[in-house]
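A.B. asks: Several structures are given next for inspection.
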Structure 1
Amino acid sequence: MEPIKMFFLVFLILMVMRAPMYLCLLGSSLLYIYLTPQLSMMTAMNKMMNAPNSFTLLAVPFFIFAGQVMNNGGVTDRIFGFAKKMIGHWSGGLAYVNVLSSLIFSGISGSALADVGGLGMIEIKAMRDEKYDDDLTLGVTGASSTVGPIIPPSIPFVIYGAMANVSIGALFMAGLGPGVVLCIVLCIYIYIIAKKRKYPRHAKASGREKWKAFLEALPALMFPAIMLGGIWTGWFTPTESAMFSVLYGTIVSCFVYREMDIRKLPSLAVATVRQVGPSIAVVVGASLFAWVMTYEQIDKVVVELILSVTSNRYVILLLINLILLILGMFIEVVAAIMIMLPILTPLMVIANISPIHMGVILVLNMMIGLLTPPVGMSLYMLSSASKRSFGDVVKMVSPWLIPLFIALAMVTYIEPITMFLPGLFGYV
């Protein structure tokens, strides 16, 4: 059997066996290199060593560590409490609160899974206590988590920026518009459901209660403003910003809210390493996988195949979205970024698509992929948090893909949603 056929066969077998993604990528790639005399195993080792060797990628573990600290330091409770006081009196209020909380929390965590695993636990319990239907509870919790990596700071944006040599500050700015659009579309969907099911209104919080909730949440609300302001004004790099976020989160959690013992930091650091380790391994494996695909000119084949179908910019964008959505059903965001970049780069030039715009499209597709079986990690986390079967969660979350697809189409085809702010501040 030809090495390239073995390459894809082994990859598919490992995927079916539910092997970790880094093993799927590394196993198939190393086998191909072993079966191909023209490729040097020493060169492969060098590529594996150099793949994670990036100062920019250092931001990833620090952002994750900051998210761990915030989750354990009472920040999520105060964000949820603030959002509830502001809009919890609306019909279906806690569903709106769910979305607003995710919007605020996304400026802290930068991760969809952190949203589901941290804030999601609070949201699910609160909505169940208020007798909301489980399909609304789990659906809106899963759908709103996709905002996390779109609103800055965003871990996938950091990885995309490092791999594609795109300004991370520009990507962070580009994510603001799509993040707000995503929240608005989800709120419209909630409004339709709440009106149809005639959810009752709750008592409106007084001005004093709102002000108290705001003051309690203020240290958390200041976090994204300080961090992003520092990046955009040039005070510090994204990596330095991530380091600062850990320091700020520790001060807020341990000394302002006083809900976390500082002696807990080592255990959170260990949890961060356990979470980051597989992601770095995926970066290593995906670098080899992409190298093999480039050597076999698979990227050129895919590009030529797309161009043989159409040269229309809008149809190319549609085909890219379809490919990314299918890929997102099986492959996590880090691997998808590294595998797809060799294919997307020539298409961006041919179709005159900004790398900043493409980065937002790619990440949004991958976040939707977290809510699609068979590999959707957010679905498994929702299943664990809600004590419902995986099949039940899939049925409940699936209708919420409709507003997500609408938001994706808007972000894809209404380019100013993404590009207005980067253009306004001179990134384009």
Structure 2
Amino acid sequence: MEFGGPIGCALIIVFSHIIPYYLWYCVEYCGSNVTAPSLQMVEHLLKVAQPTLKGTSIYLGFISFEAILASFIPGFISYGLPLKHQGNKKLQYNCNAIQSWYITLAVALVLHFTGLFRITELIDNYAPILTCAILFADFVSVATYIITIANNRQYMMSGNLLYDFFMGAALNPRIGSLDIKMFSEARISWIWLFLFTCSAASKQYDVIGYVSIPMIFLITAQGLYTNAIMKGEEAIVSTWDIFHEKYGWMLCYWNLAGVPFVYCIQAFYLAKKSEPVHHSSTMMVFMFSLLFIAYYIWDTSQSQRNFFRQKLEGTWKPRYTFPQLPGCVIENPKYLNTKAGSKLLIDGWWGIVRKPHYSADIVMALLWGVCCGYQHAIPYFYFCFFFVMIMHRANRDISRCSKKYGSDWDTYRQHVPYLFIPYIF
């Protein structure tokens, strides 16, 4: 069992519910200082974080709007990897996230500038929306688990109720053509996060009369990240999360509530600072340059691996969403054949290190914190959390691949000896 078994899963569930409230409370009421939890804090949260009609309408309205877009807008048809437990069936995905992304941005701009719904409403109603998101995520995870078991569609169960609830019973739960896991991971979490960051920027403008350079940096970083996920949705269908990771409480909660409400804490921090954060021009040039380099490596390395997999399965088709960076597709890639039947890519970024996308992701996560300055620790929570998560995922991948490939894995490590940084790590 992973994550420390049932006890570890129980602790993760408890602390995952506490973390977003705690971070928000520290920024909103404690001057962004790390504060010891207290009964007074809990009593205050029970008053200010209760779900409201407005907060509930905002969150469920957003979910419904995105679900309608995902279900009815024609998109790029892509197919997942073969599912062995379903006779090597390849699920079809209507990849219209990029259209949904642009439509969402256009609608948000119109609503904001016409005054029908100013985007600052998101940050002004943060706590009630957060509570609604958490309740909704818990409800979806419970409902998905019960319905899957009731229909006898459970997959790879351990026999322990708590652990199976945490990890999930269903691999690809769907409502009609809408893949709930794909929808949650590729749409809700990242579009919601970007809208919250824009809300923080708008709030900062209302308060001080301009948007600070660090806030612009954050909008740029998260905008690039979100756009990359939207434009490369067809590549996501071949990732581990989609074709192997079940849709349990872990993925459900963190996609519907955790990611948007925890990862936006830097923007919330910048918006609430009484004195805007400033960096030297040299520092900002360095940060933007490093961001673009890390983003390029992250984007192209993900594309190289996922398109390689799809080409092997015969499901790859070129797509020309913006921006298509040079180096996304490797022509005639080098790879290792294995006795397990899989092919291991040893070309492009994947011929330099074994986890190039993780390396770039870690750099970008650190930059999200650095742009907030060095006065408080709260903006660096995301980096610390993300670093631990990436290390866990890397170790899990290594353990799984070592068992699966045996001596072929040793050969692979000889070809690509470094995990994150060439000649160092």
Structure 3
Amino acid sequence: MKTQYKLFFVSTGQGFLIIDNKMDLRVLFTLVYSSGFLCVLKSQEPKTPDVTDLAFKNIDFAMNLYRKISSYHDKNIFFSPLSISTSFATLLLAAKGSTRSQIEKGLNLDSLDGTGHATLIPQLFEQLQKNISQDGKLHIEQGTALFVDEHFNVETVFSDQIKTFFGADVNNVDFSKTELSKSTINEYVSRKTGGKVNEMVTCIEPLTQMMLLNTIFFQGDWDRPFDPNNTEMSRFYVDKYNIVQVPMMVKEDKFSTAEDRELRARVLRLPYRGGAALLIVLPDAAADYTVIDDEISAERFYGWIKNTKRIKMEVHLPKFKMEQSYDLHEILPHLGISNVFLRSANLTGLSQDPHLRVSQVLHKAVIEVDEKGTTAASATSVGITAYSLPATFIVNRPFFFFLYHEATSSLLFMGRVIDPTKN
């Protein structure tokens, strides 16, 4: 009697195994099980974070920081989340233990560090900076610097890495000579911001050990400028009791706009030449703008961008200029970043000298919006639908604004304008 051979096809998730009826079933089981196991391993392999993930996480950090600042007062707010997160990311090359984990968690970057590569996050910041500046049409410059008291010896590895990933320098100064060190730091900031920020530091304590600085300068022209001849004085309703007169720019054109019905707010996108845009979020007249304080997030920000629709409308936008300063060493501990400011800080990657800590982190931001565009500088889809009516967008009450890089969706600056006449 002839032996009959039969072929069997077994799916493994990776393809098919072809076997015959003479094959040992134990071998068959091993082949199928092993192939399936390999498939499971492959499907569970963690995704390596990229600059898109970094930009998203940085926006959520920005919203957390904004909420903390806004809890202190109900006035104008303006800062650069990219500048702040970049400056602290430099310390990830130096921080160890809980000091490092606090920085990662406070910046909302802890989920990006699951691969175990100590330089992964600095590498992502390096790539993000390249992506933002590679076009060449966008005038944006960023600089990072650490000023360390000359009595501390800085590790060569740290100096090399901070130069590689951030293009930054470590500067030794004698903080006991307060006027000289203040002048040195202010000259650096003025040079990096094109003279827009001239006095970053007003006073320095003689016992200062280290100051952390990051500057970012942006100058953008509107893709379609406003005509200065159409600008006229108009009312701006600060609240139901206070009205101020402001120079109001007016333009009729096709604009990208949307409505966030859940937050009772309208959204307007104003593009710049070179790949950046300003997003205006205007709460309804009867709405409480503090509701937006509690609800803004990276997801909602992306939803605003993605759901805009171009329509013809008349836009009224006030000219405004703001200059804001923040002592971040007083604010960031409320976001969980505290060790780096204490004597218990572990910055042994920067220096083996004990008790080295960050004494001050100062952030100063300046923005000017007019008919031509914007000059900004600093040192250191949920319920959204396209909007069609009405055919006017009049920004005559408190509003929010977000200046971002379009290709990476990276948030460069953000703010809240309560009174555009207050500098």
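Readers should treat all values here as calculations from the given coordinates under stated rules, not as data from a laboratory. None of the values given here were measured: they were computed from a predicted structure. Cβ atoms are built from the backbone, for glycine too; each structure is taken alone.
A.B. asks: Given a value of 17.9 for mean count of other Cβ atoms within 10 Å over residues 125-132, point me to the structure among 1, 2, 3 it was derived from.
C.D. replies: 3
A.B. asks: Taking 207 as the value of volume of the Cα convex hull per residue in Å³, for residues 141-316 alone derived from one of the structures shown (1, 2, 3), identify that structure.
C.D. replies: Structure 1 accounts for this read-out.
A.B. asks: So, one more: Given that helix-only ellipticity at 222 nm (-39500 (n - 2.57) for each DSSP H run of 4 or more, over all residues; to 500), derived from a single structure, equals -24500, which label among 1, 2, 3 identifies that structure?
C.D. replies: Answer by label: 1.
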